[in-house]
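Below: a set of structures, written as structure tokens.
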Structure 1
Amino acid sequence: MSEQGDKLRELAANKDKEEDIKEELTDEVRMSWLSNQLIDSHEDISKNYAQEFNLSLTDAKKQLNTFPGDYKIDNVDIPTLVKSLRKHRRTLKGEEKINFTKGITNLIDAYSDHLDSCVKSIYWLAPYEKPFREMGFNEKDLFKLSKLECGEKRQELVDILCKYWENQLYRKGRPYNEKYSSLSKHMMNNKRAFRKCIKSINVNPTLKETLDDSIVKAVCEYPGISARQIIDTLPDKLRKRVSHHMISKSAARLNIGISNEQYYKLPDLFKKDLYSYCAAFIDSDGYITMDKGHNPRVGMVATGDRGKAFLKELHKSLGIGKLVLDEKSPQNTRPVNRLNFYSQSDITELLNKCRPHLRMKGPQADVLTELIRMKKSHKKTEWYKPRCGELFNLMKWYNHGENPNYDWIKYSIDIENISKYESNCKMSIMDELEQIGGN
């Protein structure tokens, strides 16, 4: 009987061992998957995680939320406890003091292991553990980071860590000189920015913050939602306290656009980098051209209510241009909305600020910049009219050069001379003339 019992115990032990190995491999696969994800909101990561591992959204969130509980003894946190123990150690002597010190050291080591577990449990932060450990943190900071669900805030923190790490790598091995000092200063600024960012994290949001988050979430999930529908999506504790007026007031503050009483979340680039967004809009859904009278024209086009909300907010943010809304489309589809720029001063201001960000229509912007400068100060030169014609041909080429069926003969354009027109730029000549005139 004893031999059979030993065999049963051995089989059970082997089975437990296999299950442990299987669980370990599963965790390794999951951590590997998480490490390859883009920095995103907790909600989006949870949805992707649930889909990848065939889990419910609730189970996915539980598996991602592995942050250990508070490490306390008799409801006292470890740093406070260590401080009081060290104070008590002053009253001890001899062997008793030595043993007491070893106990404190063991407690500190255990607490360090706990903090390591906390850092590793924050899945989006774990790949940046090395620079993060140099930021200086405590258990309260880790708890805040574990509760951080906003994708943008996560990206901001990771961006700071990457900049710190980059500066540290550049500084490594350098002699102590001006460059070393500059890099050290940047690293110190990165640390301050990281501390400031953590300080701004609020794990216990106010009623107003909860309302703002709920409104943004509803608008992002259901573009074109009405105020009434937003209210219907709110939790019970908020729904009874909110009015249509409060929704519209919050929308203005949260960069949410309104068109025909429908709400749309506008790109945050409106606030972060307005002209970068404008450049991207012009590249994709805009135009840079000139008419037959050699007048410069720039515009952006968007369709539907969402596009209308975007252009209205863009017009408001830029403070220039002419807004044309709800034009009938040639195909009788959704209404067309335009933000047009006709004034030379408006176009100059827009192109000067957008030019560094343009990826596709940069040459067209350069043509208009040269044209406007000629119109402003060099109309009486002998080369003004011929050059205007060349710029008109260049603009046609830049806008339609990839179209094999374009009718170049209609505008009397010899495409063999395009390189000649490009090399005949008058910008340097205008520089010289304006310098002589200034002197």
Structure 2
Amino acid sequence: MKLLHAFVDICSELNAFTQQRTEKRARRLLLTSLLCMGRKWITRMISTANRDQQDWSADYKLFSRAPWKTQELFTPVLRHSLEYDDPQRPIIIAGDETKARRSGNKVKRSRWLRDPLSPPFHINFIKGIRFVQFSVLLPLHRFYGVAARAVPASFEPVNIPRKPHKKASATEKAAYEKIRKANNMCKQAVKQMQTLREQYDLIGAIQRLLLFVLDGGFCNRTIFRAPRERFRVLARCRKDAKLCTRANDPAHPQRIYDTKKFTPEEVRTDKNIPWRKKKFFIGGKNRTVRFKERKQVLWQRGAGPQFLRLIVIAPIPYRLSINTKANYRNPAFFLCDDLELGVNLLVQAAVDRWQIEVNHRDEKQHIGLQHPQVWNDASVDRLPAFMVAAYSFLLLASLRAYGAKRTDDYIQPPKWQRRRTRPSCLDLLCQLRREAFAHPEVLEPLEIDLQATSVTQKAAA
């Protein structure tokens, strides 16, 4: 019952709703969205609470009419994430974009997008919505000996304007280009980062620096030249980016950029710059990682005259089995706009950024991010963020209830499954359902009448 109690306690801290009955309904749907089986439709959330013979319109109006903001759902996440980090270190937040399949010509924001799973020799397209997500990276490896855990803290759709018809007038095409440039993904990501900075200030983390670790799609001038107040950026860059140093030509004292350019790949292969070695937590244990660092570099087309530091991480060999040959990953190149943070912290943050990919997988496969079939414009934006918030509460509740490691409290894994050091999303969902069935008295204040037979039968209907 520890996990269930912890989840209910975190849900009770919501302050995004103006009415008490609306907040109670939201807390009920947060819990039933995780307890229901099969497709994560609102109707099945209602059926899981055994309220399918009552008026259902209020549950739909929670997303279409009730006045609340999606970002306010994640305030408890930000507050509790501070409990698992060193107050003397910056708060590390991973950022990335993800695509959720959503068809329908009348669905708001549904556009044709490039399929990230398409093979490199043939680009495929999917009909869906693009989201920008930011997840707080909890450095659990510093205290518990397990991999870092990424907890979603922001989830907002990207406002992509609809492309006009090829026979549209020149005025319509010009208006489209203007709106597209003003609402691109990186500009909206900057707004999310600024909002996170404001939220951390409100919960008392004014003195803490925010470090955003971003993927290659965010390594551009929009991000590096945006006004940043008490937050820094560490972004993965291309290996052929044109970098240089500050010009020192007495004949041209006004020149800023040196005419001699170099690329991150050239820095990696430069034997005059020695490799540094240190152990970092990656792949379940501390491993030796080689890296290079070069400070005071300039990126003329990106950050402009602002000094950056280049970090090159060498490929880390791995084997699929003991008897196979060693494979090598690709090297990684990162640019950071902070020249004072320790390089060890930046390398570990770059390695931990991969945990946000685990969030994307869990949200789509187990949380049901792509399942809801709502058509109202407000619901299309709100319901995915609502489900991601429930996922964040579940991750934090597991840390409070059972700690960071996978204990014997969870359901025993099958014999063929390799031993895991931390619980997976399926482990948490199974444990939450088991505790909810065993202790229905905890669900009574939320008016949830959970019955195992009824839940399975209605899920199959």
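At a glance:
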item: Source structure (of 1, 2) for semi-axes √(5λ) of the Cα gyration tensor in Å, for residues 161-248 alone, computed value 47, 14, 9; result: 1
item: helix-only ellipticity at 222 nm (-39500 (n - 2.57) for each DSSP H run of 4 or more, over all residues; to 500) derived as -10500 - corresponding label from 1, 2; result: 2
item: Which of 1, 2 yields 8 [relative contact order in percent (Cα under 8 Å, 6 or more apart), calculated]; result: 1
item: Which entry (1, 2) yields the derived value 0.05 for FRET efficiency 1/(1 + (r/R0)^6) of positions 297 and 369 (r between Cβ atoms, R0 = 25 Å, to 0.05); result: 2
item: Answer label among 1, 2 for the case where distance in nm of label points 7 Å out along Cα→Cβ at positions 129 and 401, calculated from the coordinates, equals 2.8; result: 2
item: Computed 19.2 for mean count of other Cβ atoms within 10 Å over residues 217-224 - originating structure among 1, 2; result: 2
item: Which entry (1, 2) yields the derived value 0.00 for FRET efficiency 1/(1 + (r/R0)^6) of positions 241 and 345 (r between Cβ atoms, R0 = 25 Å, to 0.05); result: 1
item: Among 1, 2, structure where log10 I(q)/I(0) by the Debye sum over Cα atoms at q = 0.10, 0.14 Å⁻¹ as derived comes to -0.82, -1.46; result: 2
item: For FRET efficiency 1/(1 + (r/R0)^6) of positions 97 and 113 (r between Cβ atoms, R0 = 25 Å, to 0.05) computed as 1.00, the structure of 1, 2 it came from; result: 2
item: Winner on distance in nm of label points 7 Å out along Cα→Cβ at positions 65 and 225 once structures 1, 2 are ranked, highest first; result: 2
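None of the figures in this text is laboratory data; all of them are computed from the coordinates on show. In this text, all values refer to a predicted model and were calculated from it rather than measured experimentally. Cβ atoms are built from the backbone, for glycine too; each structure is taken alone.
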